[in-house]
Structure P
Amino acid sequence: MVNKTAHNKTKRRDIMSLIMLLGIVGLLNFIGFFVFKRFDLTSEKRYTLAESTRKLLNEVEDVVFLKIYLHGNLNPSFTRLKNETKELLDVFRSHANGNIEYEFINVNENANKEEITNLERQLYEKGIVPEQVIEANNEKTSQSLIWPGALVTYKNREVAWQIYKRQVGIDEEVSINNSVQELEYGLTNIIRKIQRQKLQEVSFIEGHGESDTLKQFDFMHSLAEYYTVNRIEINGKLSALKDASAIVITKPDSAFTDKDKFIIDQYVMNGGKVLWLVDPVMMDMDTFRLKGFTLGFSRGLNIEDMLFKYGVRVNPVLIQDLQCGRVPVNIGFKKGQPNFQLFPWLYTALVLPDQSHPIVKNLDLIKMDYVSTIDTVKAEGIKKTVLLRSSKYTKVQPTPCRISLGMVQNKPREEQFRNSYQTLAVLLEGEFNSVVEYRLPAVLLNDPKFKYLDHGKPTKMIVVADGDIASNEIQFKTGSVLPLGYDKYTQQTFANKNFLLNCVNYLLDDEGLLQLRT
């Protein structure tokens with residue numbers, strides 16, 4: 001009897017201990033939901049959120065819900081990306097007072113094939129791009145289709161988030177690593193985007209021979225992750241730019257009319273932001289590709305006086321830089337086939353930013369083809385910041401000039417490259433003076449309906465002496481667009497896209513995005 005009583009007491013004690021243990025675990029889980037922290041255990045501080053991210057999350061007013069389709073039969077690389085995504089979401093949730101919720105969904109778990117097809121079609125139409133994963137082992141090769149993205153909802157709005165982005169010329173493992181590194185940036189941007197009732201508008205100007213949409217596809221597509229992006233032809237219409245938060249002028253090849261110039265000028269006077277990507281030298285590249293040489297001439301765009309008034313002069317010259325890219329040249333035929341080898345091409349400058357300004361902080365080399373130089377000139381009240389310079393070993397070539405592929409046969413002599421550190425891109429900030437001051441007829445100046453400003457509101461603009469900096473290559477066999485900054489000859493991706501995105505982010509005061517990207 002005593003043994004039975006003791007046994008019952010022990011049993012009750014064990015049950016009570018179990019209940020207490022479960023209670024403690026539940027309490028810790030409850031507390032952890034709100035105070036979860038992921039400590040920084042690495043020198044890279046990958047687990048420490050940026051200040052701008054913490055501020056954004058602290059201001060989230062309602063639940064942001066993510067349906068994540070990176071789930072199911074994943075290989076180790078994508079499993080790692082999934083786990084990293086989940087960990088980051090938990091960190092975000094802890095800083096957002098629990099207003100981040102998520103679930104992982106396996107697209108293929110439904111037994112109904114028709115429903116799977118319908119779901120896949122919906123995901124694709126909403127902007128999630130699938131990925132074909134091929135795995136090979138000793139016995140067989142297997143293929144599977146995964147959907148490495150998420151649908152994010154906030155109140156009555158929904159946007160797609162592509163978690164994994166395959167990069168041309170880069171293997172899967174490196175692309176996974178890059179996607180992991182960009183998780184905080186991507187998730188922060190999605191939350192920021194979905195919270196905004198109205199996105200700022202970035203307008204690409206056309207009508208003066210500017211680069212077309214296909215040549216700027218990657219730049220425009222990347223900007224569309226943050227802003228409303230469109231193309232506008234001014235065509236003398238006074239209200240053409242009234243909705244634009246910033247305008248981009250990329251590689252115009254014909255002169256601006258005085259009326260279009262006036263409209264841009266008054267846009268600036270009213271606080272409008274401009275990214276100028278200008279080629280002051282005209283070359284026939286079709287002739288160059290066909291014959292191996294071309295001529296370079298000064299290109300009159302009728303904006304030279306405008307830029308001068310704002311504080312810069314873009315010079316109709318070309319630079320040759322010993323820190324340069326490479327170009328394929330046929331050195332003869334081998335077994336009846338052309339034998340191409342890569343040679344240094346002095347007209348492709350590889351520019352390393354000086355890192356001192358947020359726009360260029362931590363950026364890698366930037367590829368600039370047939371780039372010209374910029375002089376800063378006196379403009380009262382305008383702050384000028386040089387963003388990009390050529391290398392120490394630079395030579396300035398005046399126009400008119402001859403550009404020949406045959407120059408690769410001659411080894412350049414270092415002592416000829418003495419025009420060191422030429423200015424290639426400049427940030428201008430302040431209150432600009434109008435370029436059309438004193439030029440307007442009295443009938444306009446005295447018209448009460450005509451609002452003309454001869455002195456502007458505070459604003460900023462960036463001038464880059466290279467229109468090709470925003471141009472992506474096209475893969476002609478497939479018609480696909482190569483990433484902006486990708487060099488198909490060396491299979492290296494330069495920092496052109498990040499530089500240009502940083503420029504627009506800075507112009508539009510999105511310095512939180514700058515902080516994340518750098």
Structure Q
Amino acid sequence: MGWGCRVDKEMIPPEEDRLELALRASNEGIWQWRVSDHSVQYSDRVLGFLDCSSDNAPNIFTDIDRCFHENDREHFKRVLEGVLKQDGKELFGVDIRFLKDSGSISWLRIRGACVRDDEGYPLMIAGSIIDISRRKEAELALEEERHLIRMLIENIPNNVYFKDMDSRFVMANQATAEKMGLKNSAELIGKTDHDFFTAQHADKSRRDELEIMLSGHPQESTVERETWVGQEDSYVITTKIPWYDRRGNVKGTFGVTSDVSALVTTQLRLSKVAEELRIRNRIYEEELQLAHDIQRAVLDDEIPDISIQGGHQLSFATKYIPASEMAGDFYEVIPISKTEVGLLICDVMGHGVRSALIVSMLRGLLERERDSARLPEWLLYGLNDGLYRILNKSGITMFATALYMVFDLEAGRINYSSAGHPMPMLKKDGKVSFLKSDQEVVGPALGLLPETPYCGDSLSFDAFNQLYLYTDGIYEAENAHGEQFGREGVSDFIAELEDDMPVQEVIDHLTEMVGEYCGGNGYGDDVCMLGVELAGVRG
């Protein structure tokens with residue numbers, strides 16, 4: 001059966017309407033700037049992108065400092081000047097960050113064409129604008145993740161490499177390339193061990209890698225003698241594991257090799273070498289585990305249960321539900337003394353490789369700040385200062401919110417401070433409230449500003465029977481209609497439960513119910529909760 005088409009000319013919209021329909025379909029808006037009197041006109045869609053009305057719309061071509069991010073202004077001016085000069089460029093085009101009056105930032109793609117007079121001077125520029133924020137954010141996030149992975153690999157003091165199913169190098173750090181006598185790692189791509197070692201050693205490596213890929217079992221901490229073509233033998237400790245893609249299919253092998261020739265060839269190998277090998281083995285295995293965790297994103301979901309007595313008795317419960325393979329929320333329980341314990345909860349910006357690496361950095365910094373564990377404001381100061389230095393040196397913009405509380409069982413009080421993190425919930429006699437303070441205890445998030453002072457406050461144990469710390473994933477969870485569960489929803493649910501219900505059961509019921517609220521959408525963010533229960537005064 002054929003299909004016919006009858007054209008009713010009266011039903012065809014005018015040319016202007018057809019243009020509007022086409023622009024609406026492409027999600028673009030149009031603009032026109034008269035250069036002579038600097039008057040500018042925007043379509044309704046452009047006004048929506050600029051988050052303003054026609055009455056208060058700025059002229060983006062003359063109010064450059066007001067409209068655009070400081071790092072983009074000079075580029076915008078250069079491109080515009082190239083069009084405005086006599087016989088200049090005919091086309092105008094930039095991708096730029098626009099500063100909304102609300103304080104938020106959006107990425108705009110601005111394109112235009114210039115109309116000139118007979119002498120080549122511009123009369124008018126007209127074109128289109130489209131909001132490309134989501135695309136730009138995705139591109140920048142991917143670029144930063146790749147940079148962080150490469151930075152991690154290049155700074156591991158060992159040879160790190162990936163090989164495909166045919167044992168050909170597909171990625172390696174600079175240390176590996178230099179070991180092979182090459183100027184850079186790009187020269188190593190596509191080569192195999194047969195290009196550098198003797199056939200005997202290269203054949204053995206190939207057999208080992210085939211076994212690893214077939215069995216799925218790693219080769220761990222193996223001392224090997226490397227026999228080279230045209231140079232002295234060397235001794236290394238090698239660990240190789242299967243390299244899986246995100247679907248669980250084997251792609252090849254992932255290895256870390258540490259040169260220990262100097263140790264093996266000395267007379268200390270019977271005593272000193274054993275200890276040094278153990279230390280070096282532990283160091284590179286920790287680094288390998290970090291890289292492996294990033295690749296496979298295997299998170300330990302065991303829930304620790306800690307009880308500490310010292311005049312009062314406290315019980316702790318936790319719940320940790322990562323939203324993706326690499327999570328950015330974490331917590332720490334810090335024993336300080338027989339009568340003091342610290343609780344730290346953190347929420348790192350975003351997800352993915354970046355967040356997982358920042359979590360690792362914060363855990364390392366936390367170990368360095370153990371001496372400040374009794375003083376929440378000083379511990380947060382140290383974490384912020386250390387994280388800022390690392391991120392600033394790397395040119396990365398990231399942050400993490402944190403709340404740290406020290407429970408003094410002998411004094412019956414809590415000392416606490418916050419770095420941009422929401423305050424905990426208190427339950428007392430069936431009522432739930434959010435902790436409030438007369439002090440400015442909520443300071444900036446970690447990693448944003450250097451040498452930032454934080455303030456603290458204290459709370460009596462008399463104020464609660466149960467206390468709950470949490471990250472925003474539990475209350476920002478959305479249902480199918482995009483409605484958040486909300487902080488009040490969380491507090492109301494806890495208030496309805498029986499007062500004598502253990503905190504672990506409370507958290508389990510809460511997360512189960514919020515999960516049902518989300519339906520098939522999932523939480524959408526990491527969920528991390530800590531519960532504290534005051535069991536009473538010990539006799």
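FYI, it's all coordinate maths here, none of it is from the lab. Since the structure is predicted, the reported quantities are computational estimates derived from the model, not experimental observations. Cβ atoms are built from the backbone, for glycine too; each structure is taken alone.
Couple of notes before you dig in:
- Test item: Rg and Dmax of the Cα atoms in Å calculated as 28.6, 116, pick one of P, Q: P
- Origin of the value 9, where relative contact order in percent (Cα under 8 Å, 6 or more apart) was derived from one of P, Q: Q
- Ranking P, Q by distance in nm of label points 7 Å out along Cα→Cβ at positions 318 and 462, the structure that comes out highest: Q
- Computing semi-axes √(5λ) of the Cα gyration tensor in Å, for residues 182-357 alone across structures P, Q gives 41, 23, 14 for structure Q.
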